[in-house]
Structure 1
Amino acid sequence: MHSLFLPALISLCIGILLIVILTTKYRVHAFFALIISCFVVGLGVQLPTGEIIASIKDGFGNIMKSIGLIIVFGTTLGVILEHTGSTRVMANYILKKVGEKRAPVAMSLTGFLVGLPIFCDSGYIVLSGLNNSLARRTGMPVAVLAISLATGLYAIHCLIPPHPGASAAAGIFAIDFGRLILTGGIIAIPAAVVGHLWTNYAGKKDPAFLKENSGDKEITVPLPGVLYAFLPVLVPILLITIKSFLTIESSGTGWRSVFFLLGDPEIALAIGILLALTAKRSWRKIELGALLQDSAEKAGGILVIIGAGGAFGAVLAATHLGQQISTSLPLGSLGIFFPFLLTFVLKTAQGSSTVAIVTAASIVHPLLPSLGLSPTNGPLLCVLSMGAGSMMISHANDAYFWVIAKFSGLDMKTMLRVYTVSTIFMGLTSFVMVWILSLILK
C-alpha cells in the first residue's frame, strides 16, 4: 500500500496544481481543467484509460442525477426574481424597516435574504444601482454600503443550496438539503455580521459620496407587491426545512406525505418559480421564452463544472487514494480542519468558491472515515467546513471581486483592504461556528 502512496499523492498534487494553473494563468474553463486532471491523476497511478473514461462518465452522471434539477430550478428562480424586480422590492422593504440611518445594516440584510436564491454576483449587479443611489442620498462612504451588500450575499452563497458549491458537496456526501440549509443559514449569520462590522470599521476611512439633490433617477417600472416578492424565496426554504424534520417512516400517510413530497428540493424550487411568475401580471411569450432560455444557459455553465467535479471524484475513488492517505497520514487528529484548510488553499489559489468546494469534496469524501468524524454528522460538518474555507481568501483572481469593484467604482487598494480582509474574518468565523457545532453534535 505504502509503495503506491507516494506516486498517488504526487499525481493528486500535480492534478490540483494543473487545475489552478489552467484556470488562472491560461483562463481554461474549469470543466476542461478538471477533466484533464482526471486523466493526469488516473494515468499517474497507472489506471487503464478505459477505466478512467468509465469513471469519468459514472461520476458525471451520478452528480447530475443528485443535483442537476436543483441547480437548473434554483438558477431559474433567481433569474425570474431579478427580471420581475422582486429583489429590488425586498431591498426597499428592508431599507424602509431598518431606516436610512442604518443603511449599511439594511444592505447587509438585503444581501443575506436576496442571496438565498440568487447567486452573489447576479444579486450584486441587480442591487448595485440601489446601493449607489443610497450612497448619494445619505452621503455615506460607498465602500461601506457596497461591501456590506457584497458580504451579505457572499456569506449565504458559500454555505447553502441551491448555490452550486454547497449543492455539489451535498450531492457528493448525500446530505439532506433541508438540514444543510438550516445549519448553513445559522452559520452564515455570524459570518455576515463579522463581514459587516469589519466593513463598517475599515470602509469609513474612504471618502463619502457627495449628496446630490438631482441624484441619479432610477428607471420606474411596475414592481410587484412585498408579499409577491418574498414568497418565492421563503416558501421553498420553509418546505425543504419542514421535510428535513420528517422521517421516511413517518411520511407514509396524511399531511406528512404531502409535506414530504412538497419538501423535495426540486418540487419546492418549482413551486418557488411558479410563485415568482405571479409577481408579474402579464407575460409575453417571447419575454418568458427568452428568460427561460437565459436560465437554462446559465445553469448549463454551472452544471458542466459540477459534473466534471463529480468525474474527478470518481477517478480519485477508482485510484483508492483515500485508503492510501488514511493509512499513511494521521488525518484523525485534523478532523474538520482538514476540509477547511484544503478548500481555503484551493479557493485562494484559483479564485472560484464553486470549483474549490467541488474539488475539495471529491478529495475529502473517501477520507471521511479517517477524519475521526461520526458517520451521522460527519458529512454535514465536512460540507460546512468546506463552505467556510471557500470564503477565504477572495482577491484579484475571483470574478466576484471584480464585479463588486466594477459596479461600485472602488479601487484595488480599497477592495483589498476592506473586502478581501472581510472574507478572511468571515471564513474564520464560519469555521469557528462549525467547530462549535461539531462539539454539540458529538
Structure 2
Amino acid sequence: MKVFNSLTGKKEDLDSIQKGKISIYVCGMTVYDDCHIGHARTFLSFDMIVRYLRSRNIKVDYIRNITDVDDKILQRAKEKNQEPSVLTDRYIERMTSDFNALGMISPDKEPRATENIQIILDLISRLIEGGYAYHEGGDVYFSVESFPEYGKLSNQKMDEILSGARIEIDKEKRNPADFVLWKKGDGNLAWDSPWGKGRPGWHIECSAMSMDALGDTFDIHAGGSDLKFPHHENEIAQSEAATGNNFAKYWMHTGPLRIDKEKMSKSLDNFLTIRDALKDYPYEVLRFFLLSSHYRSPINYSEEAVVESKAALERLYTAIHDVDISLIDELYKGVHTGQFQEAMDDDFNVPEALSVLFDLAKTINKSKENGDIEKARVLTTELINLSNSLGLLEQDPEIFLKSGVGMNESEVQVLINEREKARDAGNYSKADEIRDQLLEKNIILEDSKEGTFWRRR
C-alpha cells in the first residue's frame, strides 16, 4: 500500500501495514462557527481512509482534536456576548451533529486543548530548557533558527518564509518567523503558567495532544492543504526539537474546495455550511460527491456536480434493488475486490475504485437480465461490502431511491414551525404526528438547544 507523503513529495510504501496497526492524527476543528462543506471534504477524506484500512483488518488508532482555545473563539464570544466555554460547547455539539449526519465514524479519541493545558505547559518547558524557545514580554516564542530543518514540509527557505505575507510581526520576537507558544492574557480562557497567566498558541496544542495520544513518533499526520504552512511546519519544528525524534512518518493533505469555481467566502455569499447542504441532498449523495475526486485534488462544488453524483449513486442502488441477499452467509470476494483494493492501495484512489464499483453494478444488472439470480445475489454482496468501506450503500435501496421525491425546503420549514407551536402549547401528540409525517417523507428532525435541524434520510 502506497501513500503520497507531503514531506518527501512522492508516493511511499506505508510500512506500518506489515505490523497490522496504524496511528493517524487529523487536525480538527477550531470551534467558533458552523462547519462548512470544505471541512466536510477534509474530514470525510480521512473518514474514508480509516474505514478502508479497517476493512482490510488493520487496527487504526484514529485521533482528531478539537481546538477550543483560540483568538477567533475569544473574538466571536465577545461579539455574541457569551462566555467562551458556552460558545465552544455549542459549536462542538453542532459539529458532532453535522459529522454524524454525514455518516462519519467517531475518532477513538477527540482531545480538547482546554483539557490538556498541563501537557502543553510541560512541552513548552522542555523547549525552553533545550534552548529552542524563549520568554519575552510575557509571551513564549519558538526560535525557528534553533531548528535547522525549519521549512522542510513546505519546501521553503528562510528568506522565502520571511518574505511571506503570513508571518506575524511582533517587536518581541528575535526573528519575524518565530511563532508563539504561550500568549499572555487575563480573563476568559487563561491559565497560570511559569511565564505568567495566559493561553497556549495554536501550534503547540496539536503537538502536545498528538504526542500524548500516539507517542513521540506516529504514522500519519493529516489535515487540509491550508494547514501545511505555517501550522504543520511549526508542529514539526517544535515536536522534533523537543524529542529529538521524527514527529510523523507521513504527512497527508486534502486539496482545496471551491464553490462554482470561486473560493468560498461569506463576502462572496457562497459560504455553504454542512447543515445547509444536507437540506438539499441526502447525506450519501454529499459523501459520494466529496469522495469522488482524489483526496489530494481540488474539487469544485456546484449544484450540477452534486446532481450528477446523485444520479451516479442511484445507478449503484438500482443495481442492488430487489436483490435478496438475506440467506448468503459469506461475503464474496471476486475479481472486482482485487481491482478495488489495487486502486485503493495506490494512495486511496477513490475515482478508480468507483469505476470498479460501476463495472460490478453493470455485471449485476446483466446477471439479473439473464435470469442468473444466484450470481446477482453473490455479486451484490461484493458490491455492498466494497461500497461500505467508503461509507456508501449503507441504506435500504428503496428508501434511497425514493429520497429524491418529496418536500422542498419551504414546505419542510412550514411543518417544523407548526410543530414548534404545538410543542410550545404542550400539544405533544400533534408535535409527534408532524415528526412522523416528515419521517414518511424521508425528513429526519434533530432537536437541540439551538433549535431543530433537519436533513433528508
Structure 3
Amino acid sequence: MKKKIVSTMLCVAMISTMLAGCGGGSDNGGTAQAPAADDSAAEAPAADAAPAAGGGSVYWLNFKPESDEVLQEVAADYTAKTGVEVKVVTAASGTYSTTLLSEMDKSAPPTLFVIGNQAGVKDWKDYALDLNGTAIANELNTDAYNLYDETGKLVSIGYCYECYGIIANPDLIEKAGHSMDEIKNFEGLKTVAEDIHARAGELGFDAFSSSDMDDSSSWRFTGHMANLEYYYEQEGTAWTECPPTISGKYLDNFKNLYDLCINNSLTDPKELATGGHDAENEFKTGQAAFFVNGSWEYEAVKADVPNATMIPYYCGVAGEEKAGLNCGTENCWAINSKASAEDQQATMDFMVWCVTDPDASRKLVDTFGVMPYKSAAESTNGFLAAADKYTADGCYVMNWATNFQPNVDSYRATLVSALNQYNADQSDANWETVRTAFVDGWAAEYNAVNN
C-alpha cells in the first residue's frame, strides 16, 4: 500500500494546492460534471440516525481548517445521539496531502476523506467505495459535483461548492423601471443593461461596475467568464482532462457578454488596462446594478445590498433560459473501501445524518456555505442559495471547465494582452487577436506543458 500511496504524492499535493478558496481571484479547483441525477431513485431522508450494526466508528479526515470547530461539534453531537464514535482530524492549512498520505498508511486510516478531482480519482479510486445507489447518493439534489472513474464507479460526491456569475442589485433594476423577471436570457439582460447605461446620468447609477484588466481583476474575465466558452464547447460531455485543442465555437457568445459589460459600464473600456477601479465598492455603494464575481463576495456586499442575488452568464446560447450558475468544488466525500464493513456503514449513516438532520445540516451549511442535498438546511449565503434554487428548478449547472486552462498564468496573460488591445479599439481585427489568444494560445500552452 505504501508504494501506491507514495505514487500519489504529486497528484495529491496538486489537489491540496488547488483547495484554497476563490476570494482573492485564484480559482478553486473544479470537478468534472457527471450525468444528471435520477431523482426517481431518491429515498425519503432518515428521520433519526441509529448506531451502525456491529459497532463501527467514523474517522473523517477534513481539509478545511476554517470548519474544524463546527465539525468537532457536529461529531460530538452525533456521538451523544447514537453512541457511535466520530473522530475528526483536520490537517493544517497546506498540509492535507502529507496528512492524507500518512493517515492512509496507518492501521486505522480515515473512513471518510476527500477525492476532489479527476486526477485524484485516477490515483485514489481503489481506496474509494462505489457510492452508486447508496443512501447518501440518494440524498443528493444534483449529480453535478460527483466524480466517477472510467467504469462508472461513483468515487466521491460533492458536499459543498462555490459559484460565480453576475451579481445583481434588484433594487436598482426596479428603480430603473425593470424587474429581475425580465432577465431570463441574454436578450433580456442586454435590454435592461443598455437602458440603464443610456439613462445613467438621470438614474444616478450605471449598469455594470468596472471590468479592470489588472491582476486584481482580470481573472474575472480571463478565468471565470471565459468558462462560458469552455463549458458550452463541451457540448454535454464534460472534460475529464485538458484537451490539447479547443475550437472557440462559442467565442461569439463570450463576446456578446463581454461587450455588454465593458460598453455599459461606469468606466470607459480604454481605461481598463491599468486598473485602479474598485468594482466591489462601486456595486456596494449603488453606483452599478451588476457586478461580475462569485459567491465569496456575499459577505462583503450583503450589508449594503441585502437582497443582492446572482444570475447566470447569459450570452445568447440557445436554451440558456435553463442555465444555472457556474458551480464547482473539490470538496468531495469518499468512503474508504479498505475500511471494515462496520466502519463503512457507520460512516454512511453519519453522512446521511449530516445532510438530513435539521440541526446538523444547519451547522454544516453555515460553515460550508451550501450543501447539494435535498433535505439540507437552506444556505445563508444568498448567492449560493440562488445557485441551489436554479438547480432545484431544473436548470443545468455550468461546471468549472475553466480549470483545465493549460499553463494557466501564461495563457491568461496572453488573453489579458489581447483583450486590452480590443478594449482600446473594438475592431474586428482586434477581436481576431482575442480569438487567436483563446484558441491558438490554448494549443500553444498545452504543447508547452506536455511536450
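Please treat every number below as a calculation from the coordinates, not as lab data. Note that the structure is predicted; figures quoted are calculated from it, not measured. Cβ atoms are built from the backbone, for glycine too; each structure is taken alone.
Before moving on, here are some points about what is shown:
- Computing helix-only ellipticity at 222 nm (-39500 (n - 2.57) for each DSSP H run of 4 or more, over all residues; to 500) across structures 1, 2, 3 gives -24500 for structure 1.
- Source structure of the calculated read-out (volume of the Cα convex hull per residue in Å³, 152) within 1, 2, 3: 1.
- Among 1, 2, 3, structure where FRET efficiency 1/(1 + (r/R0)^6) of positions 171 and 403 (r between Cβ atoms, R0 = 30 Å, to 0.05) as derived comes to 0.70: 1
- Identity of the structure behind 18.0 (criterion: mean count of other Cβ atoms within 10 Å over residues 259-266, calculated), options 1, 2, 3: 1
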